[in-house]
Structure 1
């Protein structure tokens, strides 16, 4: 299963011989079978014909609509899961402060452990005091989070925020090319190419996890760590935490350090900050910033999309399982874990940890 991402402005997605045809004017520039697709991404002024829409919905292919700058705008999905009993169990379980706190603690602990693994990997190749200092501080935070008497959810959010600020303060030590500076997480707008990559890839990750949550029969808007409200996909954001460092941060570091991305792959369009989107990130700077936004241009976006979806198909070892699994399958497995916890079929949630 693959991704079809269309960035050519003015393109039309139509149906020809029961396959999707990408047309530019009178020319057909690409043709792909709908059964070979898992997602379709449309960036900017791309037209999706009624016939193409019906074919994609019938085949269960998610269609994600983005602005030309890469801001997520909407999605087209087929029929939702009919597991109303599971959603009711989710509501009841997450109304229990003890169970909600247990889930929130697992999400936070998984994220901090994976962040520390990312920094330890960097430390093997670099001797930088920032890495050692951050690892020691985050170890102390992790001990508090995993204590037998865990803090309440508000305190867990505070510990998660402290670990994240420590992590991002040390992350520049893991970046090799001097042209890729990173002075901390910034989201609205991303102020440098590294942040532009993080924001875009976090958006991709969130939408993929939201699909996994819906496929598991859960409501993505009712979570434990992230408070629900204003349409925020709280449960998807909860599950996303352990995968931010595990999938996105490692991916962006790899693309930058191997020089698969270069400064000319980024664009300063002079757009307004609200035109550059990313998932909610409490550790990004939120006040208005007069400096211009930076985002991935079409070529850079194509590189990141290719590598991101390649990583989703990569087989990895999972503790407790004999057979290796793809990251995409692990995302679905983690969502099903939550379903089993809220239904009482599983006592604790076990986060996915990288090695």
Structure 2
């Protein structure tokens, strides 16, 4: 049975929960501020004022916390621990007083308020990630498996880096980069001209490679695959897919790390579709979210519909509708602007 959640009088509930006797106006409205001359500011006055500027975002956070804790009961404690540890790290980094000042400049009344917001945000992110995965079809998973999934490759590399310093001119840095790339190209020629390419590769790796973690082992990275190491190494794997066992790259591979020469040692059989299905679903879900920024908005609006959320206050309901449509329009405009540039 669908559970309906009706949100109303949020500010009133917050203000009346303190256990104190609250003054009441003649018309029955409760007062939150009184003046010496007998004038008062009522709860309704306060509510009607802040709902035009502050209420919507607070209300959305309250709604999402409620429904996401229902949706992810097993995630509550871990997400709270994540928020708490994040705040502790920020306090150690900035100092409590400085952190509070920073957060207040962003509209948070206290560190605790930010921690609460961070906690809800981690739940929202979980819902968005799950929504992305739900949009992936079995056909898409099978296509990705057939075209992209490969067995682990035992790969070796020689990394050559440019000897640059921060005080160099752009021209000097370019010259150093060209020199490093030329060195890598000469190493490829030397390996190809040798009788035993594997032995020569390992010898040159020990002598010239700037990867201190692998050079003494002849540059061997072990069995790796897409996602095993950083994205820079993913580029090496992509290149290794086109090599046969015992072959080296015919040209220098350039990544953010520097200039690479790779040697493909061997490859294992790839895992079955059943064993890789969920990891593929996650990867494709992330890709869908990257390609369509509006899905993050849709994910949460659909979840609110699932739990029958109804905002009774007509003015805030109107604000909510505008907020959703404006958020989607802003993301679409940004996406169009990025594509044209």
Exercise for review: Identify the structure, out of 1, 2, from whose coordinates helix-only ellipticity at 222 nm (-39500 (n - 2.57) for each DSSP H run of 4 or more, over all residues; to 500) was calculated to give -14500.
Suggested key: 1
Point to revise | When relative contact order in percent (Cα under 8 Å, 6 or more apart) is computed for each of 1, 2, the largest belongs to | key: 2
Review point. Comparing structures 1, 2 by percent of Cα pairs over 35 Å apart, which one has the largest value?
Key: 2
Exercise for review: Work out which structure the value 22.8 belongs to, where mean count of other Cβ atoms within 10 Å over residues 218-225 was derived from one of 1, 2.
Suggested key: 1
Practice item. Of the structures 1, 2, report the one carrying the highest value of distance in nm of label points 7 Å out along Cα→Cβ at positions 106 and 162. Key: 2
Check your understanding: For distance in nm of label points 7 Å out along Cα→Cβ at positions 122 and 138, which of the structures 1, 2 scores highest?
Key -> 2
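A short reminder: the numbers here are calculations on the coordinates, not readings from a lab. A quick note: this is a predicted structure, and the numbers were derived from the prediction, not measured. Cβ atoms are built from the backbone, for glycine too; each structure is taken alone.
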